[in-house]
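Where a number appears in this text, it was derived from the coordinates with a stated rule and is not lab data. If you're wondering where the values come from, they're calculated on a predicted model, not measured in any experiment.
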Structure 1
Amino acid sequence: MAMKYEFIKAPSKSAKAMIMRRMPKTEGIDMAQANWGAVLLVQGMVVEIMAAADIGVKAADVAVCELVGNCPQHVNSLAFVGTQSQVSQVLSALKNAGKI
């Protein structure tokens, strides 16, 4: 089953703030320094997002963080943050790997 995703180009301050609130405090500091030209949100089973994180960071120089929230334990989300070009590379790599 393919993971769900949303690609956000030039996220608004509000969208960035909402995403940042879902990042663990230890990772949020590093993510605040990232280039927020675009964000790719990916949601799937734990094993799927772990593989997606690996594929994404190998495809482009992006920051990635697991998001925490009210989802069931077996469904998690990731945020890939970078320039629009970098985040597009991640999306392409995940599509080519059959993950989304």
Structure 2
Amino acid sequence: MDGQGRDGHDAEVPPTAVPVRRTPSFMAASMPPALGRDHLTAVWAELVVEKGSVLFADESARSVTVQAGGTVAIPPRVRHHIEPADDAVFHIQFYK
């Protein structure tokens, strides 16, 4: 998935953003509980789904299921949460 939500809005990591850190790969059972609750980041981030699927939802009513091999951009200061499927493997890439 390219980050397009049901409202047709596309969020994209700016081309000038530089990757600085990524989380380890998580599964539904191993992800930090905070990722499943509304939270925000101070920088651009990207959800990267390695296997299975992950539902991403944000405060603008953007809701998208990201399949394996797909990503979704997460703008700074936008409340969001994720809901991974039982078979999901994913990580978060942070940018500056």
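Out of 1, 2, which one gives 34 for relative contact order in percent (Cα under 8 Å, 6 or more apart) as computed from the coordinates?
Label of the originating structure: 1.
Consider the structures 1, 2: one of them gives 32, 30, 24 for Cα extents along the principal axes in Å as calculated from the coordinates. Say which.
2
Using helix-only ellipticity at 222 nm (-39500 (n - 2.57) for each DSSP H run of 4 or more, over all residues; to 500) as the calculated read-out, with -13500 as its value, let me know the right label among 1, 2.
Matching structure: 1.
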